[in-house]
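Listed next: structures, encoded as structure tokens.
Read-outs: derived from the displayed coordinates by stated rules, not from any lab. Bear in mind the structure is a predicted one, so any value in this text is a computation, not a measurement. Cβ atoms are built from the backbone, for glycine too; each structure is taken alone.
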Structure I
Amino acid sequence: MLVSRNQFDVMVDEAWVEVLRRLAPELSTLAAGVVVHTALAARPEQDPEGTPGESDLLGLYEGVPLVERGADGDVGMLPDRITLFYRPLVEMCADRDELREEIWITLVHELGHFFGLDEDELWERGFG
């Protein structure tokens with residue numbers, strides 16, 4: 001499927017706005033500080049299980065989950081960050097509708113890590 005990086009970035013931005021809109025207000029307020037961006041593909045150090053030179057990692061959460069923060073909220077930390085990876089997402093999808101759905105699922109999955117959910121809990125909830 002042919003989707004340019006710019007088109008992909010717009011799709012990610014639109015999906016992120018929708019994810020925040022659908023969250024309960026108190027959760028949306030917490031998540032609004034998470035920075036979302038895109039990259040071509042994961043670097044080897046980001047996906048230790050990936051094949052050298054290639055990765056099928058769709059997204060990555062970097063930060064300290066809310067459940068692990070100190071009483072002061074860990075003031076002075078860098079913002080939490082979610083990265084969605086263009087190449088593996090576009091390559092796995094047959095059309096734009098499927099890509100929108102995978103972007104949505106990936107954003108919710110990575111946001112789940114921000115809220116403290118692990119991989120098993122995300123799979124159980126349908127966001128594996």
Structure II
Amino acid sequence: MMKWLAIGFSIFIVTVIVLADTGLLPGMISGLYDFPNGDKLGHFILYGILSLLLNLAFLSRPSVNPARTLWTVSLILSILIGLEEWSQSLFDSRTMDIVDLLASYAGVAVFALLAWWMRKWRQ
């Protein structure tokens with residue numbers, strides 16, 4: 001079940017990125033974070049949820065090393081997020097922002113710790 005949630009949310013994130021890159025992101029979605037630092041909060045929450053779902057999906061596999069799994073998933077996700085943030089510099093309608101990137105990384109870290117805690121709590 002967790003695997004399908006992670007796949008579905010990954011598809012959602014990629015869709016939002018593509019729509020934003022092409023300037024087709026509906027106003028309703030972009031209006032959700034139309035308040036001071038709302039964009040940063042959006043990065044933190046969206047990438048945090050993605051981190052949580054991916055980490056829980058990989059942690060649910062039998063006989064995994066939890067610490068290694070969390071580090072590996074978080075590192076790969078962070079690299080992809082960094083590449084996505086850099087790619088924004090290639091589009092006139094987007095702006096690369098280091099603070100957005102840091103908010104994204106914070107979301108990945110905090111929600112990875114939440115995944116670790118949830119796995120511990122279930123055992």
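At-a-glance table
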{"read-out": "Among I, II, which structure scores highest (criterion: relative contact order in percent (Cα under 8 Å, 6 or more apart))", "value": "II"}
{"read-out": "Parent structure of the calculated result -13500, given that helix-only ellipticity at 222 nm (-39500 (n - 2.57) for each DSSP H run of 4 or more, over all residues; to 500) is the read-out and I, II the choices", "value": "I"}
{"read-out": "Comparison of I, II - label where mean count of other Cβ atoms within 10 Å over residues 11-18 is highest", "value": "I"}
